[in-house]
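There are structures below to look over.
Read-outs throughout are calculated quantities, based only on the coordinates presented, and are distinct from any laboratory measurement. From a predicted model like this one, the values you see are computed outputs, not experimental measurements. Cβ atoms are built from the backbone, for glycine too; each structure is taken alone.
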Structure 1
Amino acid sequence: MALKSSFMRGLAVLAALAAVLITGTDPVPAVADEVPAATAAITTGAVFNDPQGTATQQNAIVDHIENLVRQAPAEARLRLAVYVITDMGFVDELIAASARGVHVRIVLDASEDNDASYAKLRTALGTDRSANSYVKRCVHRACIGNAGTPRMHNKFYLFSRTGGADDVVVQSSANLTPHNTVDYWNNAVTVVGNTPLYTAYVDYFADLAASPDRETDDYYRMTTSGDVKLYFFPRAGTDDSTDTIVEILDNVTCEGNTSVGTPTGRTQIRIGAWDLTRTGIANKLRQLADRNCWVDVVYRHLGTGVADTLSGHDRIKLYELNQDDGDLIHSKYMLIEGTYAGQKDTKWVFTGSPNYDVSSLRENDEALLRFKSDSIHDQYKSNFVSMRTVVRGY
């Protein structure tokens, strides 16, 4: 599976060469959407890969981020924090950007999976954090969180300028590995020109990149800018009163909509989750279903208590997306279509790197974004339906 994307790209190259040899002319791409969109306008919105699609669809997220890297001009600042990088082609893009004058600054989790990429980046960029470009690998797995067995689990990219746009943020669920491209369903959302949001990420990155590691079990903080809200973790606590997702669900009202939600005006909640094991979330979802909300969950893994709580309810539908269906869900998002925080007929997206497990809330370095946006919500809803459609038995 890990080689199928490269193989398909190779076939495309061979076909192009054959066209040149036979006709003596430049080849015309067989599929229009396989032409790199290096000069496309950069806009706020979401990108999703489809591990069961064409090479272009599988590589949609990586190609999107690589295009942003290529369009960053000299003296632009690129900061990225990624849990795992094993895609050496992407590593080469970062090194090439630094060579042409982009300030490339990278934070990686202290994972053995990063050994080869870290070694190559360290040779090319160095580790001096006073330099324009550098790579840092966290000393104790996480760079900030210090409770339990923490990880630097982020997957975000910050561009001071790229493609003619300033203050560009990309928040993803995907690690930069072949599995995340050809075996896992993932998402990435780009926000353009929201300077307070960009600045909050930059400040967070500085703490991740600090030496020595900044160690704390409570880094919880929030930034709101327009219709976007940003949350950073880990968050200290021991019960549901300090569970951010439970707090979010506390703001949901199930009835009274007139233009979104179900045909009868009920709020719909859709969750796409790699891991959902926090029982407080499950309890809240069942309470909302009892109040006439509709709940759909596409998941890779549910905790035993979670599965028991969510099963057997007419308004809760569970869809296990695993390798029996060909691929795994790796996204971590929640959609609310209906009434949230007293606002009827609205659409909301919560997406980022945190799984719905204890470590993502209490231990890891993580970032979560909230959007109030019809267009972004509907992009995610379409992706959710695509995943749900391939689930066995649906």
Structure 2
Amino acid sequence: MVQKLVEKFEKLYGNGGEIQKYFAPGRVNLIGEHTDYNGGHVFPCALTIGTYGIVRSREDRVIRFYSANFEKLGIIETSLDDLVPSKKAGWTNYPKGVMWAFEKRGYKLTHGLDILIYGNIPNGSGLSSSASLEVLTGLIIKDVFGFDVSMVEIALIGQDSENNFNGCNCGIMDQFASAMGKKDHAIFLDTNTLHYEYAPVVLENARIVITNSKVKHSLVDSAYNDRRNECETALKELQAEVEIQTLGDLTEQEFETHKSAIKDEIRRKRAKHAVYENQRAIRAVAALQAGDVKLFGELMNASHVSLRDDYEVSCEEIDILVDLAWKIPGVIGSRITGGGFGGCTVSIVENDAVDTFIETIGKAYEEKVGHEAEFYVVDIGDGAYKIA
């Protein structure tokens, strides 16, 4: 496939020069949702699907972008002197944002690039296609210009660009997982300190199955920012009564003791999710390390209930998928994953039950919703890398 992308690149941009190839993965988060901007723990893993970039340096300051996913848009041309967000720039706002964030840090981009992008992450699925594109761009910039930046810094640059160039107030998890993934491991990340450790994902006789609801409700960005604002206000209210820096600093018991400091019922529910989900993530990783996959699954299920009822980021289609999954023998755990309001569920399913899972849910979901779901039985892959 990479060779086909190189051929397409040469057809678009002409032959000659040094053509370089890169890949950055998407991610799925096993547990710890909406905790990454609340100073909590997350437990994502990189996937083997992601975004490919084929690149060649230019001698001028022109940047030309082409996406094999949006062929009708053709080549989109801009300049290093025009790194500002605009509606007409469409998807190229993501790589442009990363270039802007590098320059803001004092890394000068001295020449333009021809870039071809192809992603095999389904759009709007909640598997971090945007973070994958940001990390891919960061790796390209680091390599092409010889900048001395770590992969953790590339993740932070990607987050900065999404927050301050593209206007989505996301946490660090997605970019960190794409930049720092490790094959067959998930990343147990403390988002407050960026301390992380790799935990082997040993599921013995089970697989990770992602189910794409094929819906994405349009309120996701604005609602995401609303949730973040609600949590920030709740934190300020709690700080008047208890010495904490983030919601992730609280245990469940401490939250219950001080929750009356939060004056609004909605904010109280949001903060409760952030606190309880963080503790669930910590317990889930310990369960996995102890070989207790059953407890890990129970915590996944509890995570979904909290995201549905307290954080209110689920939707009817996702709840249908999770409810169907919970009824199937051999399903160890199932929950919404990603920002919410559509996208995907992640389930751990015993090997013998995978076919039944796909068949049963596929049929019932189409009957209830009127369109098909998509299923991916996934492997855990490495973080972003240059393709030799």
Structure 3
Amino acid sequence: MAHGVMGHSVMGRHVLFASIPAWGHVHPVLPGFAELVRRGHRVSFVASTSFAHEVGKVAEVVPYRSPMDGRADVSDMATILPLMLEETRTSYAALERVVRDDRPDVIVADVLAGSGWVLSQVTGIPMVRTWPVFASNSEFSLHQDYSSRPDDAASMAAFFIEVARFLGEVGLGVSPELFFDNVAEHNIALYPREIQPRGDTFDSRFTFVRPCIRPAEHSADEAWLSAAEPLVAISLGTVFNENLGFFRTCVDAVGRLGWHAAAAIGGKIRAQDVGPVSDRVLLRSTLPMIDTLRHASVLVSHGGLTSTLEALAHGVPVLIAPQIGEQRAVADRVEALGLGARLPEQFTAEDVADRIKTLAHDQDVARRIAEFRTKLCGGRPGAEFADAVELAFPE
């Protein structure tokens, strides 16, 4: 028998999840959905081609052809708004088919999956919003406080005309501005409250949970990584990762220290572009990040929230070179909590080397990370997430 929170039995409920095709939005929820399945619930997970295999290990895959999946230009701000709407239309069609054939008890929707909110409005099915990025309320907004959206008056006006057309097509008579600015009654922030900007201002509609840290990959690179000591992990994530100068500078910095470096250089930069490197440097398009962090002394990164939490969960301080608003917010919180440092906008290999060495040997930073890890680790992975979803089930 599945055990619900607060003593309620919640046997065999059906959960439908809407996300976007981005690993930083998919990876953090997979253990939570695995826990829901373990408790006897069914999870239908809308997943595009590149994500279906991994999602299928946990949930029932609802396939769709995402216009965002595999797009090389998702970092081009000029294309994001129309692409978001195209993604919403395509995802909504897949979600709507599920509701028509096998109505779920609750919709769980990533904050960027507008299709989930639209479907909840159209059908009246309760919705839970997940936040793999910092949550927003009346006191804090990534958009307002960190200029995290590529808005300008002309593009937004054109966008809202198209949003209004789409909302009319699905029979939803609400203001198109609500597509961006709406409040969910149930929210799950996939990280501790302490790292959320203005965290004390978020009310009971928001549940902050221990993040779902991925297990080790046990990859073919593990032998090299375990022998590489000391080791610096280097990554710019999966989207804004074409900064060749960043990788060259960081590899140079680690070389100056005589340390080892493992760098995830993405799919658009070739290893030979980084330059000739020694056998102390491992260059991969994608790294087995958990295997890497298990052996790393420092992570040098863009400051994505998911990768930052993964590093801290493994006791690794972070050195952040933020590129967009969301990452500046993460860097600010990391610095405020004393869990790492940020690089200046213009930095040299010497700057990077100095900060890596300082972070790796700072006992106060190590102590604060050890304390923060207690908020990241422990308990069954995904249990708090599953509890929060069960709270939203209708009686």
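To which of 1, 2, 3 does the computed value 21.9, 63 (Rg and Dmax of the Cα atoms in Å, for residues 96-303 alone) belong? Checking each candidate, the match is 3. So if we calculate mean count of other Cβ atoms within 10 Å over residues 48-55 for every structure here (1, 2, 3), which label has the highest result? Max of mean count of other Cβ atoms within 10 Å over residues 48-55: 2.
Hey, distance in nm of label points 7 Å out along Cα→Cβ at positions 104 and 160 derived from one of 1, 2, 3 reads 0.7; which structure? The value was obtained from structure 2.
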